[in-house]
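Please treat every number below as a calculation from the coordinates, not as lab data. It should be emphasised that the depicted structure is a prediction, and the values quoted were computed from it without experimental measurement. Cβ atoms are built from the backbone, for glycine too; each structure is taken alone.
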Structure 1
Amino acid sequence: MSDDQTPVFQIQRIYLKEASLEQPNSPAIFLEQQQPSVDIQLGVEAKGVADGVYEVAVAATVHTKIGERTVFLVECKQAGIFEIRNLPQEQMGPIMGIACPQIIYPYLRANVADVITRAGFPPVHLAEINFQAMYEQQQAQQQDDAPRIVTA
């Protein structure tokens, strides 16, 4: 194998791409004694930015409410730039859907907890995620949604 065909997987940069915090009912919400409900949504996206260079981002939305009133809403997107070259095409999906998010996610968890703490609330620690199971579920969903060709 020649050197120019050697597989390459390198982290170029990990960065906080986006972070927002809303606490529309402060300061009154700080006086509430009731436990809030917490809704957490996660997503992964990947796109090419140059030849052999990809951006992968993991986004989290944490929405806490007491009844219908928002305690706080945090949206955070952690991203990474990865150089990925000379890998078989069938490995690209798992690399960008499993390996890269696993590298990025600890940074996202820390940033979400930090933003919430700095807002004056106890931190919300995002649970560990099985990105392989998440990826496989997305692949199965895409296959289920694929148009079917029916012949008579």
Structure 2
Amino acid sequence: MAEQELTPVFQIQRMYLKDLSLEQPNSPQILREQQVQPQVDINLGVSAEPIAEGVFEVCVTATVTTKIQDKTLFLIEAKQAGIFEIRNLPQDQMQAIVGIACPGMVYPYLRAIVSDVCTRAGFPPVILSEVNFQAMFEAQQQQQAAQANGSGIITSAN
């Protein structure tokens, strides 16, 4: 039984849509104007929180803003989440799994939701591009290290 307790565990318990918002603040007037190619701005975020011993909620958030000149055509904010059971892994591997592997599993659901909401709102779908969550995770780690060094922690290069 002691061997079972040390066996690494990685399971998806649930995937779910945590939050979704669609705004078309300038409709219907903007829809009647001569249509030009809108400017599309996409911001992504990843967060992870422990919710029980060995259980984590990982959320991937997308904010898609489309504008024609200075008027917003539509704004979509979507947050897709997953609950993952992760146990008996070294701490350095835990961070990578929660920061890279889990968001990579959640993201395809988010992509489908954003595309579907655009279509249902009467617009061509916005297809979110593939994301390198490893590069995103490494950049976040570097930023946190830089903030730690900039917050009064002195490092010397002798």
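From 1, 2, which structure was distance in nm of label points 7 Å out along Cα→Cβ at positions 13 and 93 = 2.1 calculated on? Provide the component values of the computation, followed by the final result.
Values: 1: 3.0; 2: 2.1.
Considering all the candidates, the number was obtained from 2.
From which structure (1, 2) was mean count of other Cβ atoms within 10 Å over residues 61-68 calculated, if the value obtained is 15.0?
Details: 1: 15.0; 2: 17.9.
The structure behind it is 1.
Taking 3.5 as the value of distance in nm of label points 7 Å out along Cα→Cβ at positions 69 and 101 derived from one of the structures shown (1, 2), identify that structure. The read-out was computed on structure 1.
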